[in-house]
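Structures given as structure tokens follow.
None of the figures in this text is laboratory data; all of them are computed from the coordinates on show. None of the values given here were measured: they were computed from a predicted structure. Cβ atoms are built from the backbone, for glycine too; each structure is taken alone.
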Structure I
């Protein structure tokens, strides 16, 4: 039996074992996460200047007496958090899979930082009023993703090169953002900082609608390409031998993942650590060898909505959600680094 045939048999065996034993658990995990996300979504809308119960929130969603408060004042914030969490979680699973590294999230390879640089530049130089933070963040994220892919290209790309190039782009964009903030006026710098932390305050339908349509378009693309992701984990040579179009699939996943995180960042700011932590949590809950897309997206929604609930409950003056996700995500990052160092595999 040839080596290629042995590898094919191994992949077939693994797929069969997953369908027989893992998928029911993955389905159960996804259902539990979806229910938890819905509960947090509803509970989050009970908080405000006018306290409400969950039953009043549900009544307001369907046209009850509190419909204006719920639908116009609180629903956009809750939907932005929900959709941004879905986008961050799914994009994190994509990047961690195509690079085969649990540390390779959009936070780490510069896509969030590129979107932030464009938004701060627009605010500092005045052209942000015409384009808006959503457009600037989208352009910044997508252009950064293309730049990372182009610089990592050398007769093809590998996950390792994408990660190294992305870390360099992240450092460059962060430095440029700091420089722009130092040169901006005080009011402009304050406006930029409020967005840079990652914040769901004062979200409106103009933030919800673009992000919703981005998920409707890009999430099916990611799910459609997901059937090739398990072979990418075996390495480029093995994946190509198994019939996977490695470079087109990797480019498609990179652009779709970058689009998700760019739209999410444009609507809610660069909420830190969600794209890093959500896939790792989902992977361990489902007991899989790689992050599952759907469960990672739902975990991201739970993380963002839960963190926003904590941020508004801790103090009289609500904290930006990005501060809470940073505090919660930093220990997991340290644990992943320590685990990678012990295994000597880099992740």
Structure II
């Protein structure tokens, strides 16, 4: 496989400045630049076309505008129009290291798979808040490293901010579904059920900016929690007790405060030790004294947001026989069937 076989698929919604940063990182990639970039403007009111046109003399870019139908459908739209045989799907808030594509090609040429995922990292230019949230989302002590730890190399469910997918795998699955978030694990599970192999490429990481505030972060992880029981109901074989951890952690922390008031201190001390360990790991990871304090806040928000969403969704699905989409209408995009 060579660079010319690759089409990068990038949906964007009202983020022209992000697109500019991402395209600038494409220009500085090592190796051949004869890959294709497909930008899908998903009903934006802030167009990226002027930005894209400014790179047309440096990169092979195709730009398409469509009605808003969500990132999953926009990725499908782009893959249908792309010329490559292998698609690399990126979020618009990512920046590529110089060796990104070389690492992808080296790995696929050595051990080809129809789907891969790469981890994310925090760039030195990111804000302290972005670095703290990145730590919370990627650390082994919080998520078990599911977003990119080497122990999960051969059983990895790729995430769509940094994901590769062959044209044949896309055609066999139909691509991403209408649920969002959750469209990427949904696709990964369907790929596995069709016997397509996936893997993690630890060296093919991206800098993921996470354009986010505390309130947006809570909303994001809350939706992640809502989605997981839905996926478990669709694919019962994927259920794991570990998905309950944020809920149990959150409830345990609340109970420990109550017990502390009753002069039972050990449970709260145990949680305190966990946060001390988190602080130390964040300090070692970022070498920034501010980030560890913010990381503790991020961890609490992540566990409470995800845990509450997971518990709420589990109870709703258990107590109601209504169609899932009717129960959670805000988690499903409507598809514009006349776009292509």
Structure III
């Protein structure tokens, strides 16, 4: 950490510090391969990141402490993950003649919002405009979802496949892909607090076309699976009715494939245990209630989160993305302490 603090202050490293830092970055082979760090290139990488670090660190640290309200330093994560990822995105955008669309999948609490905000700050420093779009922004209107619920009472909450306006999403993504610096795009935004928490589209935001679009959501990039896998599905898919719901949601996922086809790359924020998502939701609700705000009970949270898992279970839909060589382009693993435990490309992992 002392070495990184010196770099953040614009100081030059000694030869021993340079060696220490390069050895540390190359120690995890999968992590290094994910960002194309090699013994031959590592000193150039350090030089490039060091220059960027001294420029961006004060801004990132302020965001980390004020908006995320986390007192500890983010310096290690910034150096090891956020900056290398931003530099990869910048390079990918420079290599093609249209805006780059980065998909990001992550369950609740995995850090999608934080990641997109940090990447926007770093990419702006690198001279690239960056916009974020959430799968949540593509929810159908309240009125449309009321009609959907009347047709299929199982869709009692927003979230699963079928509750989004896929056609609208395709329009937005295609406009970004075709856009240039003179293009303004109408991006839908969703207000989750409307109608007593059921949510409604709040309107459209005029957004200039960006060099890079970060498209995030809890099942962005998820692929339909063989329906036979639901015969022995994991909990909380218990009953025949649960399995029927899972099969139907798997079928509806087909409608989203044209959206995923617009992605240039897919990143998965993967939890070491998907059940952490429920634990973190409970902690957030307890904190809200303790500070005088409304919040769900643990029973309500169980029902709410189980509903999402019954629709698209992480073991069935996320695991293939983080293990299959044809899955995600990059995986970032988050542990129980909310820290990054691993970074790797599934295509580079030796199955043996």
- Note on the structure: Value 0.7, calculated as distance in nm of label points 7 Å out along Cα→Cβ at positions 69 and 293 from one of I, II, III, is from structure III
- Message: If helix-only ellipticity at 222 nm (-39500 (n - 2.57) for each DSSP H run of 4 or more, over all residues; to 500) is calculated from each of I, II, III, which structure is the one that comes out at -15500?
- Response: II
- Query: I, II, III: which one has distance in nm of label points 7 Å out along Cα→Cβ at positions 141 and 277, as calculated, at 1.9?
  - Reply: I
